[in-house]
Structure P
Amino acid sequence: MDPIIFATVVLSLTVATVIDLRSQRIPNLLTFPTALTALAYHLLIRGPQGLWFSLAGLGLGFGLMFAPFLLRVMGGGDVKLLAAVGAWIGPQLVLVAFLLTSLAGGVYALVVLARRRNVLHGVLLRLRAALCAVCATGEFYYQPAAESVGLPKLCYGLAIALGTVAAMTVTVLNSGWLVE
């Protein structure tokens, strides 16, 4: 892992997390320059092969988050943030980062829900009802919460930051500061 890439990604994720926690948005003014800089960096350092590496990471990062975006469980800024990160770290590492981000996001969601016990209780009741329905009928049916319940919004930039930094740290610990 190139120290310049590590530092740039950590800095970008820190800025994105702070903005996301304050405004529940990740602006294009951060994600687009981050992605474009990654493409330029990889092209400059490794030529066309580096550009393809960066484009593959960008595309995979975008693709992994696009389905949750379509299901309205993820914001567009989150999608573009993981795409920008993918442009820096490439397809293999962005996949690991996505998996660790998913784990971090799950823990984050449970912590947020646990702080609002009545909401957590309602979610668990609906999940139990869905599980009972699957056992009884063999068909999955989940009744989403009513709009009046007011489920908390998650600032997923935090989960993306935690998952990505964890993936990069594991890479550094396993291989050292090597340019890939």
Structure Q
Amino acid sequence: MIESKIKQLDILLNNYLELGSAMYGGEAVTQLEHALQCAQLSMAADDSDALVAASLLHDVGHLLAHLSNKAIQDTDDHHEKVAMQHLENLFGAEVTQPILLHVNAKRYLCAVDENYWSDLSQASKDSLEVQGGVFRPQEALEFMTLPFAKEAIKLRQYDDLAKTPNRLTPKLLDFKPMLERLLN
């Protein structure tokens, strides 16, 4: 069984290597650069391996949409749900739930932090609108009651910061031993 999961993980990592050179939305980094920068930020914060993995893999849904030719401009591809569904047979909730919640974490942060919106890149502002917009106060309260909401907020903050062209990061395969340890 574990061999099968390692094989699935290898396929996932190969997808990043093959498709990760695509630009990350309207940002100045590629999908792979963004993923590696997110993971690096999580590692620098001394997060758990699970949150580092979530940070690395949080946008795999974008790659899967590209792989299936379902990426459509100006619509919500629900990449967080696609990623969670793809990853839940490999990893536990400590990896998949922050991924599932990271889009709503942006909606939450916009609702509770008046400076957050102004610090977002234009591409993030644009995607927020198609992802449902800013949470209403009750939605923000409900979000914080969810398991892994705090981890999703941290992931979201890394997501916002991981857009620096040519930043030196670890290589994707440097994360493979950690990912293998997290396989369930």
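Since every read-out is calculated from the coordinates, none of them should be taken as a lab result. Owing to the predicted nature of the structure, the values given are computational and were not obtained by experimental measurement. Cβ atoms are built from the backbone, for glycine too; each structure is taken alone.
Tabulated data
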| read-out | value |
| --- | --- |
| For mean count of other Cβ atoms within 10 Å over residues 85-92 computed as 17.4, the structure of P, Q it came from | Q |
| Ranking P, Q by distance in nm of label points 7 Å out along Cα→Cβ at positions 101 and 117, the structure that comes out highest | P |
| Computed -19500 for helix-only ellipticity at 222 nm (-39500 (n - 2.57) for each DSSP H run of 4 or more, over all residues; to 500) - originating structure among P, Q | Q |
| Ranking P, Q by Cα Rg over 2.2 N^0.38 Å, the structure that comes out highest | P |
